[in-house]
Structure I
Amino acid sequence: TCVYDPHLTAQGEPFGGASEEELYTAATILWAGHCSVHKLFRPEHCAEIKSANAALPAGEEPTQILVHPECCKEVVDLADYSGSTEYIINTLRDAPAGSKWAIGTEVHLVNRMANELKAKGVHVRMLSDCQCLCTTMYRIDEPHMLWVLDGLCGIGTTKDAPIDQAGGPVKVRNVVSVHPEATELALLALNRMLEHTGGGAVKA
C-alpha cells in the first residue's frame with residue numbers, strides 16, 4: 001500500500017510523494033484526499049454537546065452524536081456513533097421517540113431526516129451551526145444528468161443542434177477516454193458493486 005498525494009504532484013513531485021516503483025508494485029494506492037464538508041466539523045463541536053449533556057437535569061434525554069467517518073479522527077473518536085450515510089439514516093429511523101441527535105454530515109441530509117422524523121418525536125440537528133453544504137452532491141440531480149447526457153449526444157453543443165452548421169459529425173462534450181485495460185478493470189469493479197446490490201451487469 002502506498003499513498004499518492006496530488007498536491008505534491010502539483011508542487012513538482014511526479015509520483016505524489018511515492019516512488020515510481022511503489023506506485024507500480026502496490027496492491028492498493030490510497031489517494032490523499034479529504035471531504036471538505038466533513039472537515040468543517042471540529043472536536044470543539046462535540047465538546048459543546050457533551051458539556052451541555054453534563055449540565056442536564058437528571059432524567060432528561062442527552063443528545064447523542066452521530067457522524068460520518070469522513071470527519072477527522074478526533075471527531076469520530078469523540079462521537080457516540082459513526083458510519084456511512086446509509087448507517088446514519090437507518091440509525092435515525094430506528095431511534096426511539098424522544099431521542100436527540102447531533103449529526104455530523106451534509107446539511108441537506110440532516111434537514112431531510114429532521115423533517116421526516118419530527119412527527120415521531122425524534123429530534124435531529126446539525127452538530128455545528130456552520131452551513132455544511134456539499135456543492136458537488138448538490139449537482140447530482142435530474143437537470144444536471146440531462147445536461148450531461150445531452151452533451152454526450154451533441155445536443156446543446158452547436159446551437160442546440162446535433163449536427164454542426166457544415167453538416168459535419170456531432171460534436172460532443174464531457175467525453176472521457178481511457179485505454180482498453182482501464183475500461184476492462186473499471187467494468188470489473190462496477191459489476192462487482194452491482195452484484196452486491198442485486199443490479200445487472202454493465203456492458204462496455
Structure II
Amino acid sequence: MPHSPAIDTTQPHSARVWNYWLDGKDHYPVDRELGDQILDLHPKIAVDARAGRAFLMHTVALLAREEEGATAFVDHDLRETGRVLERSAEVLDLDRPVALSAIGTLGHTPTLSEAVDLVRAYTDALPSGSFLVLADAVLPDRGSAAEALDEWNREAAPTCRGRTPEGFASYFEGLELLAPGVGPPPLWRPAAVDVGRAPDTDMYGAVARKP
C-alpha cells in the first residue's frame with residue numbers, strides 16, 4: 001500500500017503478482033517466480049484472482065447506470081484518506097453519490113480494526129446514496145491457504161492478512177447491504193443462465209449503500 005515513485009523489480013509486489021495470476025502483462029520475473037510458488041502451495045489462488053476481477057466488472061456494470069460518467073484512479077497510499085479524497089475530488093463531484101471499490105486491498109492492512117477504521121474514514125466522507133464495493137480473501141488459519149499466506153509474507157510486499165467471514169462482514173456495519181449480502185463473488189447476483197459450475201473461491205464480496 002505505501003506509495004513509492006520507483007519500481008523495485010528485485011522484490012515481488014502484490015499488484016504485479018496478482019496481475020500475473022490474471023494472465024496480465026505488468027509483472028517481472030521475480031513476481032512470476034513467487035506467483036508460481038504460491039500456486040504450487042495453493043492452486044486456488046488463481047481462481048480467487050479471477051473471481052475478484054469478475055466481481056469488480058459485474059458490480060461496475062450494475063452501478064454505472066449512465067452512459068457517461070467520471071472515474072478517478074488515484075495512485076496513492078490508501079491509508080492517507082485525506083489525500084486520496086482530495087485527489088479524487090479533482091475529477092469527481094463528492095457532493096453527489098459515488099461508488100468506492102477496493103478489490104483485494106484491505107487484507108494488506110495489518111489488523112482488522114485498522115481496516116474497519118479505514119473503511120469508515122472513507123464512507124464517512126462520502127455523501128448519502130454512495131456505494132461501497134469490497135472483495136477480499138477470507139482465509140482459513142490452516143491448510144494450503146495458510147501455507148501460501150505465510151510464504152507470501154516471507155517473500156512479498158506488502159504483507160497480507162487473512163480475514164474471517166465475520167471480519168469481512170464488519171466492513172459494512174451501518175450501511176445497507178444489497179441483496180444477496182456478503183458471500184463468494186460467483187454467487188453474488190449470478191447471470192440468469194450460468195455455464196458450468198460456479199468456481200470454488202476463498203474470495204468474499206459485497207455491495208452496500210450509505211443511507
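Source structure of the calculated read-out (Rg and Dmax of the Cα atoms in Å, for residues 28-115 alone, 16.5, 47) within I, II: II. Using distance in nm of label points 7 Å out along Cα→Cβ at positions 60 and 108 as the calculated read-out, with 3.5 as its value, let me know the right label among I, II. It must be structure I, since only it matches. Among candidates I, II, the computation of distance in nm of label points 7 Å out along Cα→Cβ at positions 92 and 148 that gave 3.0 used structure II. Please state which of the structures I, II yields 12.3 when mean projected area of the Cα convex hull in nm² is computed from it. Source structure for this number: II. For the read-out distance in nm of label points 7 Å out along Cα→Cβ at positions 44 and 124, a value of 2.8 was computed from one structure; give its label from I, II. The value was obtained from structure I. Assign the value 13.5, calculated as Kirkwood radius over Cα pairs in Å, for residues 12-51 alone, to the correct structure from I, II. The value was obtained from structure I. Supply the structure label, taken from I, II, corresponding to relative contact order in percent (Cα under 8 Å, 6 or more apart) with the calculated value 12. Derived from the structure labelled I.
Read the figures in this text as sums done on the coordinates, not as results from a lab. Being a predicted model, the structure only gives us computed values, none of them experimental. Cβ atoms are built from the backbone, for glycine too; each structure is taken alone.
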